[in-house]
Structures are given as C-alpha cells and as structure tokens.
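Listed after this line are the structures, all set down as structure tokens.
Coordinate-derived values only; no laboratory data. Every value quoted in this text rests on a predicted model; they were computed, and no experiment measured them. Cβ atoms are built from the backbone, for glycine too; each structure is taken alone.
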Structure 1
Amino acid sequence: MSSDEQQVLNLLSDYCWYVDRRDVDAVVALFVPDAVFDLGFGREHRGHAELRGMYERLDAYTATSHHCTTPRLDLSGDTGTVRSAMYAFHRRPDGGRLHLWGAYLDEVVRTADGWRFATRTLRASAEEGAVAEEGHATRFEHLPRG
C-alpha cells in the first residue's frame, strides 16, 4: 500500500472518529474550503460554514456511531475517488434510533495539509427510524439498484 493510499484511509477513519466525538472543527478541517457534501434530493452543503452548520446539528443526538468499510480507492496524482460502504447509528434524546446503511462516494484531493474531501456524496441502501423528506418516500436518496 502506498503512503497516499494509507493517508486516504486515515481520512475516512478520522472522519468517523471526529463526527462521533462531535469535534466539529476537526471534521470540517477534513474538507477543502469549497467542498460539497451531497445528501441527495438536492440537499447540498457547500463550504466550511454550511458544513459546520450540518455537523453542529448532530448535537441533537445523544450518541452517534459512524463506520466506513470496504473502501475502493482510485488515486491518480493529486486527486482520486473513493467508494466505501457506510453504516451510521444515531440515538435521539427520547430513545428513538436512526440506522442508516449505504455508501459514501468521495472525491479527494491532496492539499498542503494532506488529503481532503472535495466532494462527499451519501447514498442510502436502507434506513430505519428516519423521517422522510417532504415529497419523497425516504429521508435519504438511495443508491440505484439494477
């Protein structure tokens, strides 16, 4: 495994670690300043300020646990794509639970500070305990299935 591949794997791991510790500054620092996080159905968070707002909303949960597995890295020079399976658990203050299974589809870039997310796209395979978005059958846009 190359040093670049290891650094990108560390980026995925750091993301989960910092999100679950509600370290918003550290999570946002994993993205380039003009990054885009696409949650589907037109919900995109652009740039550090919008990303910060998105991650601060996770304070509404009493616990979260994010996991990235089976990453597929395709790096070329200072850019690359990463596909990884994901699972996220969220516990609400009332005891309710949100489970989300799916994939992260990422574009990463090498910066002076190391590898960072340029785009992060979340697509679901399944969800439990999520409130559907208005006009949609699910809260999260799902991966296409053949």
Structure 2
Amino acid sequence: MIALFINGTKHELDVPADMPLLWAVRDIVGLTGTKFGCGQALCGACTMHMNGIAVRSCSVAVGDVAGQHITTVEGLAHEGLPHAIQTAWQAENVPQCGYCQPGQMMSAAALLAKTPKPTDAQIDDAMSGNICRCGMYPRIKAAIKRAAGVA
C-alpha cells in the first residue's frame, strides 16, 4: 500500500510502486482532470503539484512520492472559491480545445505561488514546458498577468 495525500485527502493505493502518478490519480483515485499528453514529460498536460512544486505526473513513479502532498487541477480551488488563475483563465477566454489547460493552470499556479508578480521572462521560463497545440500562448500569458495583478 502506498499512501498519498491528494487534494488534502489521504489515499491508500494498492498499486505497483513503478506506476506513474498520473495513472494512479486518474485510474485508481478517479480524478480525471489531469490529462495524458505525451507520456515522456515533454508537453506538460499531466502537470500536478507535489508539495507545491509543479511535476510531470506521467514520469513520476507513485512509489517515489509516497507520503507526499499532491494537488491536481481539481484541488486548485480553495474552500469552494476558484484559484486566481482559474478566474483569470475564464476572464481571458484562454481555452480553445482545452486539453492542455489543466497542466497549463497547474504550472501557472506553481509560478505564482513562488513568484507572485512574475516578469514576462519568468512567465516564459515557467511555462516553457507546457505545449498548447492551439497556440493560446498570448492568452495564457495575459491570464497569468491578470491573476498576478500585473496586467
């Protein structure tokens, strides 16, 4: 049994230690907001937070994160209120197809937690590992700036 704290709730998972965190969260716990993209940690669609740090859950073995605090896009809101990045995403009409958006929002939220008023260069650096096939990068940057209050 591998214990994880996912979105504030303890889960005891009877899974192989080498199972990717993404599949444990999606298939075993049933939280399907995080998406599978490339399976090689290259696209960012599977981004979750581990102890507040953005990680690519497709390449993290569940056994390596036992006992850690994992946050998925479902856990981004706090006490029923959307996270600032979620509100900004809507205000800036960011999603086109929407597939990459959970990972984009998780990377953006991790950036804002670490750097509340990021510069353009810091935004570009933090978001560089997240691919949007629809090309919504200008809207994503605008939403991050809005959430940071620097728009």
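Consider the structures 1, 2: one of them gives 11, 42, 37, 10, 1 for P(r) over Cα pairs in 10 Å bins from 0, in percent as calculated from the coordinates. Say which.
Working: 1: 11, 42, 37, 10, 1; 2: 12, 43, 33, 11, 1.
Computing P(r) over Cα pairs in 10 Å bins from 0, in percent on every structure in 1, 2 gives 11, 42, 37, 10, 1 only for 1.
From 1, 2, which structure was distance in nm of label points 7 Å out along Cα→Cβ at positions 51 and 83 = 1.8 calculated on? Write out the running numbers ahead of the final one.
Numbers: 1: 2.3; 2: 1.8.
Of the options listed, only 2 reproduces it.
Any idea which of 1, 2 comes out highest on distance in nm of label points 7 Å out along Cα→Cβ at positions 43 and 91?
Details: 1: 2.3; 2: 3.0.
Ranking 1, 2 on distance in nm of label points 7 Å out along Cα→Cβ at positions 43 and 91, first place is 2.
Out of 1, 2, choose the structure whose coordinates give relative contact order in percent (Cα under 8 Å, 6 or more apart) equal to 24 when calculated.
Working: 1: 21; 2: 24.
So the calculation was done on 2.
Quick check: 24.6 is what I get for mean count of other Cβ atoms within 10 Å over residues 99-106, calculated from one of 1, 2. Which structure matches? Please report the intermediate quantities before stating the final value.
Working: 1: 18.6; 2: 24.6.
Computed on structure 2.
Taking 12.8 as the value of mean count of other Cβ atoms within 10 Å over residues 59-66 derived from one of the structures shown (1, 2), identify that structure. It would help to have the intermediate numbers written out before the result.
Working: 1: 12.8; 2: 16.8.
It traces back to 1.
Here distance in nm of label points 7 Å out along Cα→Cβ at positions 67 and 123 was calculated and came to 3.9; which of the structures 1, 2 was it taken from? Write out the running numbers ahead of the final one.
On the way: 1: 2.2; 2: 3.9.
Only one of 1, 2 returns 3.9 for distance in nm of label points 7 Å out along Cα→Cβ at positions 67 and 123, namely 2.
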| When mean count of other Cβ atoms within 10 Å over residues 11-18 is calculated, the result is 12.1; to which of the structures 1, 2 does this value belong? | 2
